[in-house]
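Right after this note come the structures.
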Structure I
Amino acid sequence: MASTADPGPQRVDALAGTVVAGPVGAGSKSERAAVWIETAQGRYLLRRKVGPSHGDATLDRYVGQRVVCCGFIVGHSLLAEHIEVVGASG
């Protein structure tokens with residue numbers, strides 16, 4: 001019998017949001033700066049599928065931008081296969 005507690009990766013196409021930088025894991029040994037995407041569906045830690053899991057400087061260029069992403073939501077992360085800038089956050 002399959003569990004519904006962990007549905008696994010969820011495919012998303014054209015998920016729009018604003019990219020922001022901020023802390024993750026506050027107060028823990030794994031506290032660090034991270035890049036997030038704020039969407040109508042929620043806030044997700046933004047990662048590139050081909051990038052490192054932490055400290056991906058390539059994502060810094062998206063901070064403050066409105067983007068559309070394709071990829072997979074895995075837990076609280078968006079594992080992006082494609083990121084396209086659609087405008088500056090206003």
Structure II
Amino acid sequence: MAKELGILIEKARKELSKLIGLTVSSTTGVIKDEKGWHISIELIEKHSIPDQMDILALYEVLLDEDGNFLNFERKSMRRRMDLMEKE
């Protein structure tokens with residue numbers, strides 16, 4: 001049974017944060033394909049002062065049709081003040 005997109009995003013954010021112990025900064029994208037839901041989430045890898053120097057990491061989480069957490073992968077890292085470059 002497919003779930004609402006908002007529920008899937010919230011589940012991905014909570015599960016990833018709990019698994020790796022980092023704070024979620026934002027959700028940057030969602031794509032659905034034959035493998036499931038690919039949800040891109042930025043987390044704070046390292047807090048800094050000023051916060052523009054925080055290190056953010058972009059992770060991709062994969063959920064199946066039913067919202068089950070299948071895997072995750074860190075895709076990139078950047079300072080908060082740096083622009084995010086598209087691949």
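In table form, for the structure just shown:
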read-out: Read-out FRET efficiency 1/(1 + (r/R0)^6) of positions 48 and 64 (r between Cβ atoms, R0 = 25 Å, to 0.05), computed value 0.90, structure in I, II; value: I
read-out: Per distance in nm of label points 7 Å out along Cα→Cβ at positions 8 and 40, the highest-valued of structures I, II; value: I
read-out: Structure responsible for 24, with relative contact order in percent (Cα under 8 Å, 6 or more apart) calculated and labels I, II on offer; value: II
read-out: Origin of the value -6000, where helix-only ellipticity at 222 nm (-39500 (n - 2.57) for each DSSP H run of 4 or more, over all residues; to 500) was derived from one of I, II; value: II
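Every read-out reported here was derived from the displayed coordinates using simple, explicitly stated rules and does not represent laboratory data. In this text, all values refer to a predicted model and were calculated from it rather than measured experimentally. Cβ atoms are built from the backbone, for glycine too; each structure is taken alone.
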